[in-house]
Structure P
Amino acid sequence: MAAAASGGGPGGVARLEHAASTGAAAALFAIMLIVFADVALRYLFNAPLSWSYDLISIYLMGVAFFLALSETLRRNHHVAVDILYLRLSLRMRRVWKLLGWSLSCVLFTVILVLAVRTSWSRWAADNVVAGAIPWPMWIPAAIAALGLALLLARLTLGVLALGLALAAGRPLEGAIAGEDVASGAE
């Protein structure tokens, strides 16, 4: 039950995370192709792609970063300083993770609200980048909001699963996001 509650299985959040991380990988691949084409055209034909820098910096980098956040947390591939954390018992790791993720939920909720407001206000004002191509500026904030919403869903499910497991005094059924069950003792 706890593994399902954490979204670790084939549930909705895990499917959305997989789709988002696939989008992030596609964005990275597109960045590589566009940069290769731009460099080749620039140095071989003296005809660079005038739109490549804007597309990559305004949209694709945000897609690559924000859409990979939740999947990165779920797989425990984020950067962490865990010198003391790894010396704790599994129960104490869960307590500290519960505290950290709860505080992170508050922080990322604020950031998500700001991203949604920014996207909405840019869309309402029809903000665009001044240049050869009028790139809409609401899209980057919407991409950030989407990635942050997924991250917040992952954090919330993790907080619920950890809280339920700690309250019941029983181990989780399977590992929740970012937890190595085999490395600690209950």
Structure Q
Amino acid sequence: MTTAITTDRLRQRFAKWDVDGSGSLERADFEREADRVAGAFGAEPRSREAKTLKDAFRNLFEYHAKEAGVSGNGSVSEDQFLRINEKLMFSEGEASFNRVLRPVMEALVGLCDSDHDGRINQEEFTQWLKGVGVSESDARAAFRQIDTDRSGELTVEELLAAVRNFHYGKLDVPLLG
């Protein structure tokens, strides 16, 4: 069942990704968000990591466009975005949510995983969150919450759970900005 917190956070996400403020999401909005995040890490736009992130965000837009019944050159309204994501989170369940968001999370990990071990440590995570506008102290506190196995590193699975928990109101740090 959809909650007020979920709807509010999805509206915040929509506004954040509606980079041009048009009131709808287009492919270009997702591409600009990927460029912004990659730039926050100092990644060269033509680097493999930046290209992988941009491709993941493009695919995320394609998912939304398909679910909204519009072409890849079309746009997704806020109401469509809310309906698509509420369905994904509440009707389709965790496996579907993970399938849709895993490529973005993997690309984000690839972008900030400086030692290329497929996990991110606290310093890498803090840099990521600072890149999306979260304070260092909030990033460190979030790391402790998200690191559920207390390994000192975050896996893609832990990060996917954190994104879900943010939208369910169980975590107050928006990993996707």
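Here, each number is a calculation from the coordinates, and none is a lab measurement. None of these values were measured; they are calculated from a predicted model. Cβ atoms are built from the backbone, for glycine too; each structure is taken alone.
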Among P, Q, which structure scores highest (criterion: relative contact order in percent (Cα under 8 Å, 6 or more apart)): P
Among P, Q, structure where distance in nm of label points 7 Å out along Cα→Cβ at positions 52 and 84 as derived comes to 2.4: Q
Per percent of Cα pairs over 20 Å apart, the highest-valued of structures P, Q: P
